[in-house]
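*Asks:* These are the structures in question, set out in turn.
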Structure P
């Protein structure tokens, strides 16, 4: 898909953009997607206490094959906090959403920042842009997020941040 050109203003989703993202979803699914987008607004301003209201904080679980260390809400919460200081402005937005039943959604999201706030994986700030696309599957219970499974384009992120060098094949089968 690739990212179209964007500005930081694109991370403040208008009512019209939210309506486009939730078009075709049931009322329950649209509620969950809007809950997720509201959470991004809270995280984008660094309101760490405010984000607790979006989750079942004692039962929420997180799965991501790239971050097996972040299993519970209280441990996972440290990740957006660290990203916020390492990659300011560290902002998030939802691009697309899908729903299944009354308690599950899947969202395609974009995280943007600049590597200026501190070291990341041993690499001192490079000033490079962070632009990560990821999918999250979310399950809700009692109107709050109870589980997140995420998968992101970590390879491109690590390449862009100069953590690793990645050969770019023209045709990998030759």
Structure Q
């Protein structure tokens, strides 16, 4: 599974730098000079990092072969990807990578199957996107009060939803 670690934004300056919207907890490991990152461009070769710096709180990256503003603008909107095999598991038992959660079967504390975790959204509050019977989609805040158990090796996640949460999609 390939995971998004960043999304290329607008060009910065005239030498080919681009702003990157970071989507990883470890940018210092992912965005290193010499690293090659896969992209979501059809038929596109990986992009190799030539330079990295932080400017006004934003990560600026220059890729090899991208030497001017026009070439940099051509990369706008491209997602930067890594293979999930290259992401080490966390040491914290209460912390999970998205790829560990996606595909888990969601069940209630009473054992009723709700669906499958399709995605994890990161906003002000992390949300699990569940797909249930008939393709219905349910968003569940990923907090301990609502998700008391995550069993990655067992392939399931246990939910303790308040009344009505799972009925919102009906």
Structure R
């Protein structure tokens, strides 16, 4: 079983999988009579069908026991999915590139600093939300519409990965 190395989340490292949603290093312009910085278009909501709608939800996540054996990844073939931490807590991100199935050897892990969210591009394989805290809340932007919302892939025993946040 391969140990996943947890990388700090950065725009450059995460680019093959989606967008990092953060104001750090982002351009902005002033609005509201000069009282507000607008960090514009930090991520783009992707939808595949004409009747799709972008929706906003809040996920309240419970911590899973660590170390975690990564047995499965999921993807959303019809749209992107963004997670923005609401309580300022770091969280873990596990991803693999777009493809018919995730390749165990290409899986990567990242750690958000708590001020960064992520937007998984359409079709990117990812683990369901992984909070480090006992409970955490995330603002989620994704799609609602007809068609398949989520595909799951389960790794064979030989392909499974170990995620240990305190490496």
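*Asks:* Of structures P, Q, R, which gives 2.5 when distance in nm of label points 7 Å out along Cα→Cβ at positions 111 and 135 is computed from the coordinates?
*Replies:* Source structure for this number: R.
*Asks:* Name the one structure among P, Q, R that distance in nm of label points 7 Å out along Cα→Cβ at positions 127 and 143 of 2.6 was derived from.
*Replies:* The structure behind it is R.
*Asks:* I would also like to ask the following. Give the label, chosen from P, Q, R, of the structure having the highest value of distance in nm of label points 7 Å out along Cα→Cβ at positions 47 and 63.
*Replies:* R
Each value in this text was obtained by applying a stated rule to the coordinates, not by laboratory testing. Quantities reported herein were computed from a predicted structural model and do not represent experimental measurements. Cβ atoms are built from the backbone, for glycine too; each structure is taken alone.
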